[in-house]
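Listed below are the structures to be examined.
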Structure P
Amino acid sequence: MKTRITRLALNALFLSPLAALAAADVPLMFSDPKPQRYELTARASQIDPRAQPHPEIDFVFEKGGKPADIENASVDTRVKPQGKLVIWLMGHSAPLFERVNSYGLHAIRVHYANGWFGKFGGMSPGDDGKLLGKIRLEAATGEDFSPLVNIPKPDGMMERALQFVKWLAKENPPGRWDYFLTADKQALRWDRVIISGSSHGSTTSARFAKHVKVDRVVMFCGPRDQLETWQALPSATPANRFFAFTHVLDGGWTGHHYDRSWELLGLHQFGPVVNVDKAAPPYGNSRRLITDAEVKNDARRAHSSVVPGGAAVKDASGKFIHEAVWRYLFIHPVEQVGKPVPHDPNTPMDLRSLEKKPTKINK
């Protein structure tokens, strides 16, 4: 009997890594005694003492006497969890977070060194066509990809997100933020991450997902970097996991910056461009969605109208008209795809030859 117990113990010892992996892949479940929606905030500089400001790219911890490094998180334990974490790369959007939480998704917004854009955003793409893409990748990873900036690991998006999730796991146990950490808590489970953003954040989301495999990419009004070619690079994240949505009056669309990027990303492999105002979910399982909803011919409003918020379009009853679109973007099964379509001859792929000088990207 003793011998049998010893062997079982040894087997458990040798099999523990596999057992730990299996346990880590168990679907997420909440056991909150008081189910509710949690909203949490923290300062990046207080979570991680290694964090530093970078005034040379207008990336600081305080502006106008107020904290500028606030990070946001939310989760709703009343909703069955999807086991996915949305990392939002733009200014905090409470309406967006409310919706993704209602889909069963966790959500965070991190403060990372993205201030480089104001200084370098209008520069030429360089000889290799990847100048801005390299800066984006350094800002996202904290690794040395560009000679133009010096962004250390603690100030990149990846490390800021990791430290924030570790903090959330301690501060909000009912939210089960630990589910998004590796067993040794030294990294995020990027296969459980939905990286998303609008405009500048949309573009960085796409660039990052080219480099690191994530569960999904949701791109509002983007991506852009219209004179660059990194969008066509081999991708760690399969192309069917990229979803995009924009308004047709957005300058990024009328200038062929978005549709060009979408084709370089390979999204035409999964269906045609679909006008969501003239179609019903699941929009032919396409990854390329547009709207021509009424925005009073205002290109600025058009740019922001695709994200839940003040610029989003409402119907006569005051309800947002794109609720189904937002749900589709974040939780539509990635394996369900539309039929491939050929290159659109109306989409110019070489914008350098059409522009005498680079057009500065919308922030």
Structure Q
Amino acid sequence: MDKKKITVIGAGTMGAGIAQRPSQSGFEVWMVDVKDEFIKKGFATIEKTLQKGVELGKVTEDQSKQIIKNIHGTTNMGEAAEGVSLVVEAIFEDLTVKKELFTKLDGLCKEDVIFASNTSSLSITELAKTTKREDRFAGLHFFYPAAINRLVEVIAGEKTSPKTMDNLMDISRTLGKIPIKAKDAPGFAVNRFFVPWLNEACRMLEDDMANIPTIDKAAKEAFGIGMGPFVLMNATGIPIAYHSQESLHKGLGDFYKPSAKLKLQFESNEIWDLTGEIQEDAIESVKERFLGVMFGVACQLVEEEVALKEDTDRGATIGLRWAAGPFAMMNEVGIKKSLDFVNAVAEKSKGTFKVPDILRKQAEGNKPWDLKTVRVTK
């Protein structure tokens, strides 16, 4: 990008993390919010992250001070819009408020400025319609914690130009991120299979298939992760899991309907009770059900051309920190066995889930997925 000024709208946890990344890469960053107190909290978040980085030897004290110096806080949208090349919106998930913001920004920014939304659930195409730059509007979905997690989804709306996508892929790499492309569809790439993974844990609890400690243990073993779905939901917030599932349900149909258990837990405003004895005899069946849902949904999103197989796997390993992605795991399990797991999910769904044709065809040939795993970094 010719110009080196990036504006981030929103100084909350995500906005502050997003602002830190370009500052570390030498960009001039403007962090905007409606009140000075919010901006101060944003700087406090950045300083806390950087201090931890200093303690771990990731950055020096001098580098930390320079990163802070590169970031300007303001409540003046016009000031932040002047001379900017990219605007990243990172406010709360409210479609109406986001639309109002982008309408205002459209009048303040020059024609060549690219707009990007950090939304994890709202339609990029719908947001772009509020502007006169639909070809220069896309999604930049950073993963938590935004200052550290290397994954970013670059999402194309219906009218996003290839040039805009290329620019955002390039800038993401410049920020030290690993970008993956996704189409504007419910859940984009990663949440499309991750959120149902959480929901399926609740469904298994609802079906009395196993208790919470057993489901968490099975998930940790199957996916090579440190936290199971229930511990994770307690840490990140049950409302996030519920609302994300509701969003998928609205966009994709009844298979994605939130589990009754998840709904009740959300309404109770309490965290999951993690106590109980491990039911060792249920571990394998829980693993198979997790894999069946994850394999099926991952194949669906690739079949619908939402994302590539390789990008789907990168989303899992980089964004979620799983030991392997869905397609690599299918290769490890075996394609025919993977199809068996997905068939079991389809049968239990009572017609709400269709086994993807690409998986059926792959199983007929009984060949592993061809995955291009070489990545060149300059």
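Just so you know, all these numbers are worked out from the coordinates, no wet-lab data involved. In this text the structure is predicted, and so the values were computed from the model without any measurement. Cβ atoms are built from the backbone, for glycine too; each structure is taken alone.
Values for this structure:
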{"quantity": "Given -16000 for helix-only ellipticity at 222 nm (-39500 (n - 2.57) for each DSSP H run of 4 or more, over all residues; to 500), calculated: source structure among P, Q", "calculated": "Q"}
{"quantity": "Comparison of P, Q by distance in nm of label points 7 Å out along Cα→Cβ at positions 101 and 181 - largest value held by", "calculated": "Q"}
{"quantity": "Which of P, Q yields 3.0 [distance in nm of label points 7 Å out along Cα→Cβ at positions 45 and 317, calculated]", "calculated": "Q"}
{"quantity": "Of the structures P, Q, the one that 16.5 was derived from, the read-out being mean count of other Cβ atoms within 10 Å over residues 221-228", "calculated": "Q"}
{"quantity": "Distance in nm of label points 7 Å out along Cα→Cβ at positions 61 and 165 - highest-scoring structure of P, Q", "calculated": "Q"}
{"quantity": "Entry that produces 22.2 once mean count of other Cβ atoms within 10 Å over residues 117-124 is calculated, selected from P, Q", "calculated": "Q"}
